[in-house]
Structure I
Amino acid sequence: MEGRVPEDLAVVVDAGGAITVWSDGARRLLGYEPAEIVGRSVTGLLAAALPESTRRHVADGQRWSGEVALRHRDGDRVVVRLKGTPLLDAAGGRLWLVTGTVPAPTAGRPARRTVPLWDLTLSQLPVPVAVYDRDARLVAANEIMTEVMGRSEEEMKGLTLWEIEPHPPFDEYDRLQRQVLRTGEMIFHEDHSKAPGETRPHAWSMFMSPLKDETGAVQGVSATVFDTTEQYWARRRLAVLNDAALRIGSTLDVALTADELSEVAVAGFADFVTVDLLESVALGDEPRPVPTDAPVTVRRTAQRSVLPGCPESVIATGDTTLYPVGTLPARTLAAGRGARHRPGDPGLREWIRSSPARAETVARHMIHSVMLVPLRARGVTLGLVHFLRHRTPESFSEDDLLLAEEIVARAAVSVDNARRYTRERRTALALQRSLLPDRPPDLAAMEVAYRYLPTGSGADIGGDWFDVIPLSGARVALVVGDVVGHGIHASATMGRLRTAVRTLADVDLAPDELLTQLDDLVIRLDREEGPEVRGRAAEPSGQVGATCLYAVYDPVSRRCTVARAGHPSPALVTADGEFRFLDLPAGPPLGLGGLPFEAVEVELEEDSLLALYTDGLIEAADHDIEVGIGLLRRALGSPAGTLEETCDHVLRTVLVGRPADDVVLMLARTAALDAGRVRTWQLPPDPAAVARARKTAGEQLAAWGLTEAAFTTELIVSELVTNALRYGGAPIELRLIRDTTLICEVSDGSNTAPHLRRARVFDEGGRGLLLVAQLSERWGSRQTPTGKTIWAEQSLPDETSF
């Protein structure tokens, strides 16, 4: 801040730089009592280095005059114009008398009545003016110019600008003067620099005009300088606002948006900026009202400094801190209005002293001006922004506060948008992940690994899904699908389709039949999304659609049946390393209706690798589909270690950049059940076959060491074979499979599905399937090309389970 110099300001400094005399005017200006300042080094009062001209005069023992930045007792920065006069003590040592400057008299000049009014006008103009001769040497300078230059007129007279100040930018000024002398044309020049007699940079507008005689010959040049610092800062503020409009809010990321705000502020008008967001906002949640009777938890989301590494910071980016009740930041948050402060203000002084680290950094970096501006959007407080100055000499002005409030208000809207997006995306992602399997099931038929990557672009997540469904007879169904669209709606549709697929899989439908049923469901969902039409069913809206691939693998026969609905064909890598895509009919996407789906059955060697995926994997933003297919072929052709490692290897190879769409990758390595774990018997259509089946099953369980399960298994076999004889037809087949469970299957030639019902008191039948359901963990039936199969599963004893 500018300091008004008291008339009785006087300080005496001895030859060692210690203060020996301290006047009452000095006490009023800087707040120190004589008892606490006399004897201390005068350098402790300096808030900035002395101007270069002043340092030179002090070193030469010459009288000096100029601006000096001093440190007030309460920490404020005070800029005053002082004059130093050298003195000698009795021993010949040099003392300095420092006083406030007073207008210099016009000593040695003619009396006022003899001085032309024109000369008086030039000498007393309130702007710096100087006149130079034809050799660009100073002829005269008014009092304001001598103050700016930090030298008297006598010291500068007869010298060029480069001889007066032999360093930039005076070399440029000297060149411009000589150009005016050479061309006779006026030059206007603007610059932002610190004059030798000033403690801080100013914006200068200079008019260098030729001085011509009656014949038009150039005899010299005049330099008139205007201080346009206020206009410079006004333009600077407009540039900061424009910069803020262009750069803040370029992403939908809360932390990046906060960092953009701090970057714009540091580049524009502050030396150190921190952005503290409420903990709920930083996490993407709905902001809560700022409490007035409890500490406020904030997270340091971003900070920037003109110094590398932000040495002023006492809180690391990403860490949380508390604003205690009643402290200045807490009160500013509650008030919702920005304010300027100086370290000497009681509220800020209390906040600084509450943390030794904060007090130390304020003193070390000489922070002299602070603004606190709440981050508010749509009437809700999101956080607090701190603006600090220590390298910029000027304190924050009221215009700076208005500028800070403007860019913070713009940033607050972007932060709130990013917060809302983060919350909605997290909700959609959580919904989608909750609808997808957590971990691959433990299967004897195959080893499975998968990866799901939501899109990293600005769009919401999509409706990609996948599933691994254990089926009867140790078989496994693999499902990969992709719902049209993005966001929560797509995730909800995905969840409904995944549930439907699991339900249809439990019925053991063939892949093509399952896709047909799923197609009807998508059409119904699409009609529900369409507009209401009075008196008739709504037409399909076209808002719901999906692609899907459904594959069923049987480890006993090593055959895999696959059908797809507009989905990319799976890739196959055989045990000997041969790569190919399965040749499958494409099938229409789900939701079109009326078109058939076709299934293809392929035999897979043991240890074959099957890759199912969504189009986001091969249709990346940085390459076309043909390149993606080539990258997939290369990645699968050189698998890396385990199946999990191979998943990562494929993603690293194929996804060179960020995926433009959600990505699902599922890898399945096939296995085959050992022949010793599967036994099959053909049974004649004879009632005597029931006893034979019981006996055969008991013998096989004994051979497997499962005698404990023999009694239950014989009952199940008896009931299932009896039902096949009574209600089915030839051929009748019994199969036992020892997997993680004991599976009993009876097949017959009838397509009639069994129905579980409770027999009445006088009924002679109807209790068989009820008994099977009670004895087994689960049971069911499935259609086969020659009829149907009824199956039942039992858990194995712990010591014999696989």
Structure II
Amino acid sequence: MSPVHPFDDAATARAVIGDDGTLVAWNDGARRLLGHRAAEVVGRPAARLLAGDGTPAAPTAPRWDGTVELRHRDGRTVQVWLLAHRRPPRDGRPGDWLVVTPLTGRTPDTPDDPPDTAVLTQSPCAVAVYDDRLRLCRMNDAMTEVVGLPEERVRGLRLSEIGGKPQSEELEAALLGVLTTGRPRDVHTYTRTGGEEQAHAWLARMAPITDAAGRVRGVCLAAHDFTDNYLARERLQLVNEASMRIGTTLDVTRTAQELADVCVPALADFVSIDLLDPRRLDGEPSRRITAPVTLRRVAHRSVLPGSPEAVTGPGQVADYPESSPQADSLTSGRTVVGSVPSENLTRWLSTESARARRALESGVHSVMSVPIGARGLTLGVAVLSRHRRRDPFTPDDVLLAEEVTARAAVCIDNARRYSRERETAIALQRSLLPRTLPRTAAVQAASRYLPAARAGVGGDWFDVIQLSGMRVAMVVGDVVGHGIQASATMGRLRTAVRTLADIDLAPDELLTHLDDLVVRLSEESGESAGDAGAVGATCLYAVYDPVSRRCTVARAGHPPPVLVPPGGPPRQLDLPAGPPLGLGGLPFESADLKLPEGSVLALYTDGLIDNRERDVGAGHRLLLEALAARTDSLDETCDRILRRVLPPGGVPDDVALLVARTRGLPACQVASWDIPGDPALVAPIRKEVVDQLDAWALSGISFTAELVVSELVTNAIRYGARPIRLRLIHGAETLICEVSDTNHTAPHLRRAKTWDEGGRGLLLVAQLTQRWGSRHTAEGKTIWAELALVEEE
């Protein structure tokens, strides 16, 4: 908006002509010049005001001046000097031409006139003096050179009429402020003056001109060109901005996009970032690159919405021939600057019709291709193009682009190396986790594992382990730290848990042995428990028995599970906490729970509920809300939990989640007998076993089962302690035989010698069954064996 002046606007003849040649505006000064009223000419072709025949060609430059002959309203011809400015569209207004001419020039009245005597015509500084109507009185030779018009032509015009640009209107507003307040003022502006192709940075110093009585009679404007300092400061600011904005994450795509964002519009109107195939980036110094070059578009940015200049989209691959800027830069290893038209660019575009059409449509005139390389490795190329800015790339622009690209190249290489190491760690982590969960008669289970978004994979793990007697163990653990070392430690602990579970240790005993292992691992690493590099972990171990429907749980510094009973609300189990693994010497406690069939247990690591956006309590509440929405599918339950509990955009810590629904074994599938201490009374027990197998339609394995039962019962009578109890469990695929007594001494398998009378019983059991073993109980021990079922024909 131009300033509102309390002066006579008719001192200048002013008209506005639209791009179609129609008069849009006509002021009173134009009426005084040619006699036509605004209503008579506005909306009509401006060419009708020209005297003589023909219509002059439209000017191509943004400013035009010259003398033309115009037709006065009374019919006579008036010779007028005109100054025309091309005004681009802005604020919803279409583009047009502002045409002005002064009606009267101003000549000094007396040698002592303050505005005139203030002019230093020989000063090297560009100086102009405006009177109390803000119309030009005088300007020295330096200002004449800046304006690009002779003083006698523009004398009497306002600054906004001489410049014709928004910056000129802003300077005129500042002049008005100096005139009305009497206080000097400095204004910085960056604009093209006169017929210049390149814009310059100007410091306009404005000071009031007063007479002997101290009255303000005008304003003196002194313009200082500080373009070099301005551009140097702009370059330094861009480098500093690049240091802060590029490399905020360890993501290759985002880092490349940050490089493009920094360069537009500060350096170019369109920037594309293309990287070499990752398989060629093996960490070793690259071999000499030869054309054609295959590149993948990673990012681009334009001053225009939607990046219409781009032919290749992000993620797409393109081949660049020898004459292309990309190939020229990569094969030579240096920055290449080209202009349109040029020999190489013309030859390349002649083979790329789509690119040639886009370049023609957008008006690209200058291209700079900068190789992206770090640590002796060529990563790709950044191509900068200009089409809106008229000036071509300068040597200073090349140095600036190389500096910014070099900083970005290190960040891209860091991100690439991190991504490669993260992918390796994730592959290791997933290889150490169970690919599928076993199908058991005790529980139905589903699981999820999510690596951390930024820190990488950690040591979270889960497992479902089949135990004897149809029982199942569920375990979730978390190793402190992230990366390959944490994943390797996790693999060792998971293997240890499965080994300890195989010997049927109680949960608290298992955690005690696991704690000893973590202490030894810390000692091997040369760290103590209090050191930052020490091995540390948390773990929760639960054993569920589908026959008794009881679950025994112990935890070592791990979050307690959430229980969803059938028909009841979710609740967090109150369990003894137990110390984290690795402290050594502290006891662990177990809790025994009665779980109705169909109960859901949710076991998880702390990455699920603890993050920077909220506290642990809020995470627990979200978890309970997610589990409250019941569904038959455990996979849907896992997905719902992750959606509701985890924040968008990735998790700060890795997450392991295990959800299990308990099953109960019907009483009709379990049979038990109290065994007398006399071996002679075992025969009736064997007969009852055979009858029970017939009732279960398992007569096909009666002989084998009878033999196994006989050996186990006889062994218990001979070496065990009363009371002795036999139990058969009919599973879907196996028959389990268990013999329990109160002697804590477990039998051992050995090979009997030729003349030995005993020692062959357990060997026979091992040969006849698919698995056998022993487990300690609070009352003694249990010897068990599993027989594969044979379907009846």
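Taken together, the values in this text are just the output of simple stated rules run on the coordinates, not laboratory data. Note that the structure is a prediction, hence the values are computed from the model and not measured. Cβ atoms are built from the backbone, for glycine too; each structure is taken alone.
Comparing FRET efficiency 1/(1 + (r/R0)^6) of positions 421 and 605 (r between Cβ atoms, R0 = 35 Å, to 0.05) across structures I, II, the highest figure is found for II. Suppose you compute mean count of other Cβ atoms within 10 Å over residues 413-420 for every structure in I, II: which one lands on 17.2? Among I, II, the structure yielding 17.2 for mean count of other Cβ atoms within 10 Å over residues 413-420 is II.
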